[in-house]
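Alright, structures below, take your time with them.
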Structure 1
Amino acid sequence: MRIKTEFWVGALRRRVEAAGGFATIIAKGEPDSGAVLLILREPGGLTTLSRVNTGDGKVSWQPIFENREERDPAAQQALEKRRKFDPDLWIVELDVENPGRFIDKD
């Protein structure tokens, strides 16, 4: 049984905020099964990850961009292009110490 995306994003947001950080929903997608992109604020810059279903009931995270400057035009254009291609897409930015700890490992 798959968890609804809206529920998963809400739980992620609460976990990040409970740890003293911020989770900003930049784009709200389809509540039941929208794809998810995470933008992680890290000391080296912004890292963007795409949530991918592996086909065996598990999830992996594939990097799209790593250690990019905040206003990197190429990264901004790529996000806008993805959003136009997939209006069901969720984009969530995590601003918390060690944001990788909030990512599902399976």
Structure 2
Amino acid sequence: MKKKNRVRRSEEFQKIIHKGKKHVCHQYVLYMMPKAEMESRIGISLSKKIGNAVERNRIKRQVRMMCQDLIPFNTCQYDFVIIIRFGYRNNSYDTNKNSLEKLCRKATIL
């Protein structure tokens, strides 16, 4: 995923979380907010309660790859924030990817 497609600043995260629409499943909380520009962006967050720094970074890399496969960044006009919940660790990569895909379908992204 390109860096221009990432939400990086704390203010941007807060704006999307407070003004965006919320969708929830066991592993994720997805916030999405419409925007004027054509290219969408995504921000990923998870609690320090989930593993150590190495494990949190591994999880973020995995979710970035899932999003790259699932979300059409060029045609979607949304900013996204994905908050990873504790249930993520208990499942396999494929199960988590299927869960994210179902959540995206529920949010009518796909």
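Quick note: the coordinates plus some simple rules give every number you see, no bench work behind them. Just so you know, these numbers come straight off a predicted model, no measurement behind them. Cβ atoms are built from the backbone, for glycine too; each structure is taken alone.
When mean count of other Cβ atoms within 10 Å over residues 35-42 is calculated, the result is 19.6; to which of the structures 1, 2 does this value belong?
Source structure: 1.
If you rank structures 1, 2 by distance in nm of label points 7 Å out along Cα→Cβ at positions 11 and 67, which sits at the top with the largest value?
Looking at the calculated values, the largest one is 1.
Have a look at 1, 2 and say which one yields 2.6 for distance in nm of label points 7 Å out along Cα→Cβ at positions 75 and 91, as calculated.
Value 2.6 for distance in nm of label points 7 Å out along Cα→Cβ at positions 75 and 91 corresponds to 2 out of 1, 2.
As an exercise: distance in nm of label points 7 Å out along Cα→Cβ at positions 3 and 59, calculated from one structure in 1, 2, equals 0.6. Which structure is it?
Label of the originating structure: 1.
Can you say which of 1, 2 returns 0.6 when distance in nm of label points 7 Å out along Cα→Cβ at positions 27 and 83 is computed?
Considering all the candidates, the number was obtained from 1.
Of the structures labelled 1, 2, one was used to calculate helix-only ellipticity at 222 nm (-39500 (n - 2.57) for each DSSP H run of 4 or more, over all residues; to 500), giving -8000. Name it.
1
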